Structure 1
Amino acid sequence: MAAAKKGIDLTQASVAIEGFGNVGQYAALLLEKEKGAKILALSDSKGAIYNKKGFNIEELMRYKKEHGTIADYPQAQSRMSSEELKKLDVDILIPAALEHSIDSKIAKEIKAKIVVEGANGPLAREADNILNDKGVLIVPDILANAGGVTVSYFE
């Protein structure tokens with residue numbers, strides 16, 4: 001729905017995801033397998049990876065399970081920092097790692113048309129204002145990640 005509002009065809013969309021835990025992995029899998037989007041960049045706590053052709057997410061999930069990280073995934077064309085990942089020219093950015101991972105400095109350099117808050121509160125207040133002023137559509141965590149909070153409650 002957010003993609004349609006911005007005129008983005010998900011089968012042609014480019015995506016960067018900060019965080020390859022439960023939220024990031026399954027967001028990537030859904031976007032790649034069900035929607036046809038191309039996941040160009042991903043990160044975990046050890047680093048970020050990029051491939052302009054996109055990643056096979058099921059294969060990447062197996063790799064992470066075996067090696068504990070995706071930072072040294074051999075199919076990556078390049079490695080980068082999480083900050084660089086957030087500044088990539090992609091249609092959709094999903095910060096699914098840490099609270100306040102996007103501050104005002106980073107927000108000024110974000111090129112994504114849509115930011116989907118996969119983590120709890122990944123945008124600092126100033127970053128939220130900057131992105132809104134730039135016309136970036138923000139899908140707030142209360143909508144994008146409410147299921148994670150609900151499941152945690154029952155666990």
Structure 2
Amino acid sequence: MRRRRNNRSGFTLIEIMMAMSILLVGVVGVYAIFAVGLVNHKRAVDNTTASVLAGSLFDDIAANYDMYYYDRNQNGRPDLSEDKDGNRVDDWFEPDANGRLRYPIPYRRGYRYEVRYERSVEVPQELFVTIRIYWEAQGSERAELFIRTIFIKNIEAIDGP
């Protein structure tokens with residue numbers, strides 16, 4: 001008597017489970033790449049926003065030094081950026097009664113900045129401007145530093161002798 005072989009085609013349960021686990025590892029890896037990509041995208045957007053804000057500030061300082069950015073007491077900070085009333089908010093970031101900023105300076109919600117000056121000894125019209133921009137990201141405060149040289153033609157007339 002011959003035995004008849006039972007030729008069944010298809011996959012066993014173990015083969016299917018192995019294929020599904022390999023597929024699952026691949027899909028989880030792709031999701032992890034997306035998560036890292038989203039974090040990096042947010043970081044790039046924040047850094048770009050800070051850079052654009054700093055560029056706007058540098059341009060505004062050069063154009064409006066005598067109106068909003070003067071440093072008559074020559075302590076290295078614009079007079080309007082100091083906290084004269086002691087409430088831990090720089091004066092130019094304090095809102096008026098309507099909730100708007102009092103001074104028309106570059107501003108972006110969620111970002112704040114510090115402006116520092118250093119005068120050139122050789123060229124009195126030359127200001128070395130340092131802007132540090134702060135923002136919240138992933139539960140902690142981040143900061144970026146920007147430096148530029150700006151020439152103010154009538155700085156001696158503005159600041160006084």
Structure 3
Amino acid sequence: MGIAASELCRYVIRPTLIYLGRHSATAESLLLGIAASQSALGSALHDRRGHGLYRIAEPRHQALWDHYLALDPERASLIRGLASQHAFLSSPHLELTVNLRYATAIAWLLVEEQNTPLPETADDLMGMARIWRQTFQPQGRLRDFTYAWQTCVSPLNQVAC
């Protein structure tokens with residue numbers, strides 16, 4: 001069993017998006033869906049495919065820093081502010097597993113890096129599924145995203161946030 005979707009949204013995703021200046025209901029829903037699809041909202045935080053809620057692979061994490069954040073020192077500093085002071089320096093990839101706000105910021109930046117417009121509404125599951133597949137699972141099936149959403153985020157058809 002993972003983290004309750006409403007609590008993940010309220011205490012991790014929403015504050016992180018606000019901190020980044022990127023908050024919207026659609027961004028919240030997208031990140032919830034990604035976490036549901038990648039790790040069943042934290043049921044498994046580490047495997048060979050990647051770290052944390054969003055299962056971000058080490059090379060992907062490194063490339064984001066080297067090729068995206070390195071071009072924007074202000075944003076890099078903002079993201080670095082979310083990381084643990086000492087642990088990040090010795091084991092930066094571990095932050096993706098143990099630091100939920102940092103992992104959420106990195107997941108959001110991976111989406112942002114793709115420069116794909118977000119769906120118009122927070123309930124456009126197919127639009128969010130396309131972004132998930134493009135950003136996190138190029139071989140994934142859209143129905144895997146929608147199934148994870150329906151199973152982990154919206155049981156009994158209740159909105160998580």
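Read-outs: derived from the displayed coordinates by stated rules, not from any lab. Computed from a predicted model, the values in this text were never measured in an experiment.
Determine which structure produced the value 21 for relative contact order in percent (Cα under 8 Å, 6 or more apart), calculated from the coordinates; the candidates are 1, 2, 3. Working through the options, I get structure 1. When helix-only ellipticity at 222 nm (-39500 (n - 2.57) for each DSSP H run of 4 or more, over all residues; to 500) is calculated, the result is -14500; to which of the structures 1, 2, 3 does this value belong? Checking each candidate, the match is 3.
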